1. Out of I, II, which one gives 42, 22, 16 for semi-axes √(5λ) of the Cα gyration tensor in Å as computed from the coordinates?
2. Matching task: 3.7 is the computed value of distance in nm of label points 7 Å out along Cα→Cβ at positions 177 and 241. Pick the structure from I, II.
3. helix-only ellipticity at 222 nm (-39500 (n - 2.57) for each DSSP H run of 4 or more, over all residues; to 500) computed as -13500: which structure among I, II?
4. When FRET efficiency 1/(1 + (r/R0)^6) of positions 89 and 217 (r between Cβ atoms, R0 = 25 Å, to 0.05) is calculated for each of the structures I, II, which structure yields the highest value?
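The numbers here are math on the coordinates, done by the rules we state, and not lab data. This structure is a prediction, so every number in the text was calculated from the model and none was measured. Cβ atoms are built from the backbone, for glycine too; each structure is taken alone.
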Structure I
Amino acid sequence: MSRSFRTFFTALAVLAGSTALAQAQETKVAIGISGWTGFAPLTLAKEAGIFKANGLDVSIKKIPQKDRHLAIASGDIQCAATTVETWIVWNANGIATTQLFKMDQGMGSDGIVARNTISKVADLKGKTVAASAPGTNPHFTLAWILKKNGLTLKDVNLVTLEPAPAANAFVAGTGSLDAAVTYEPYLSLVRDKPESGKLIADSLQYPMVFDTFGCTPKFIKENPKAAKALTESYFQALEMINKDPKKAFTIMGADVKQTAEQFEKSQSKIKWADREANKKFFNGEIQAFNKEAAELLLEIGVIKAKPANLDTLFDTTFLN
């Protein structure tokens, strides 16, 4: 073989190798979540190798909900999981984000715990209640439930505490708290110590806690295959939960320092959203909720104006 032919075939081999390497490279994506039980399928997808099998190099960062939009704005993360009304807040405040799929719905996994001397929501008037900062779901949950019972945030003495510290402080009896807003797995701290207090309202009585996953429009536009892979990875994680719950609960529980049995108990108050549930949610349910949620967010001063078109806050393209 002549030198020219050897050079030619060498060049082809290098080109083929480079192409194979490019195809093998995984799309990097950083996702912001909290320790909320409903976000656990994302942890499962990472730890069980589902994301990797779908061509994604995922890093998951635990970021409090009150700071997650800042991480998106800075470019530290490209995607996040949070509650539906939070996407309204972020977009209304200039943080462009688009929801891709619904993850779960609270079915008693979020709620207001109160001292045993308090029997109903109306009794919270004048009481000290712990909840996360404005713009977070616990803060919104409190406002929503109070409004449904003829009260407003001005009727309670609000103390800013994240869900885990709020539950811990409530159970420990510190901070002079009469009530607190929290969610699983931290809500179980109170469930397991009934002497400390009781649940007086939850997301089963007041269905308004819907968690969705989304990314920046820029990331979605530049990485449509990755957006599809993220969506499919979530559904595959749900399949693993159904097929091998013991292994799935062990992996998800370990991330929040729970045994498989403890995690199974806390997730029992959650309804995972499969593909059909997603299609139903984005075909009427989210539109109705967004309308009411946006009005309340305006009322409590979390946003100054509603996004021009609430229907642009989600993209169902990747559900098909």
Structure II
Amino acid sequence: MWPNISAASFLLTGFPGLEATHYWITVPFSAVYISVLLGNGILLCLIKHDHTLHEPMYYFLAMLAGTDLMVTLTTMPTVMGVLWLNHREISHGACFIQAYVIHSLSIVESGILLGMAYDRFLAICNPLRYTSILTNARVVTLGVGAFMRGFISIMPVILRLFSFPYCHSQILSHAFCLHQDVMKLACADITFNRLYPVVLIFLTLFLDSLIILFSYMIVLQTVVGISSGEERAKASNTCISHISCVLIFYVTVIGLSFIHRFGKNIPQMVHVIMSYAYFLFPPLMNPIIYSIKTKQIQYCFFRIISQCRFGN
């Protein structure tokens, strides 16, 4: 049924032309890797153990941190293997599964950001009904829906990868597997694999971003109408954190998609840099943004540090 799983392996690529410096490039990559793990891990621990953070906004933030961790843990092992150990081979099956998880989690993260926008919309525009509408059960439903949409919607194109014969070059463009890279190596009709992702991006990432933009237009009108300067500043502060994460995510995802499809004349190094920014920059910046802009998270963090310090 899966004729290519045992076929010759694909070969991953690091930084073309900089192979001699791969070992040194692992230093900043390792620093970013550790920062992502610590930042998102600490955020998850804070939300889990501090009852003051058991609110819909922070549940969505925990989903975002968990998704960012999964993206990083899926991609970084092969990246570090190429840069540090020059281990470039990856089997077809492992490559397809890695691509499946990476692309699925992109759609999942878009859904979570949409859920966070819905949370901010209700909290600011309809605060009296906020707790009755956005119950814990509904937050779980939205989270499960985001994950199911991501992992089910990307499945058709990944399943087709298993059945393609691969008689072109076995060399991929990155140190991890992406669907758009793999399909170009197939000796078969890949029309479906070219068109389906375009439609999927429009129905998920593009529509999600439009809904988020529309919701914040309404939120902005509501914030401007708040009479209390303190309340207006508080509402704006919580929105700025989310807007920053939205911009970081959509700029990197859409940028990488456009470069892969329309950037034939763009230098290969630009493709490589954008691919790393795609899966490293959002997971690195999201916990930093929320730690800086959210006083409740800062308070919980320093309170736990104080308890550990003084043994209370």
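1. Values: I: 42, 22, 16; II: 38, 23, 17.
So the calculation was done on I.
2. II
3. Values: I: -13500; II: -25500.
Working through the options, I get structure I.
4. Details: I: 0.90; II: 0.00.
Max of FRET efficiency 1/(1 + (r/R0)^6) of positions 89 and 217 (r between Cβ atoms, R0 = 25 Å, to 0.05): I.
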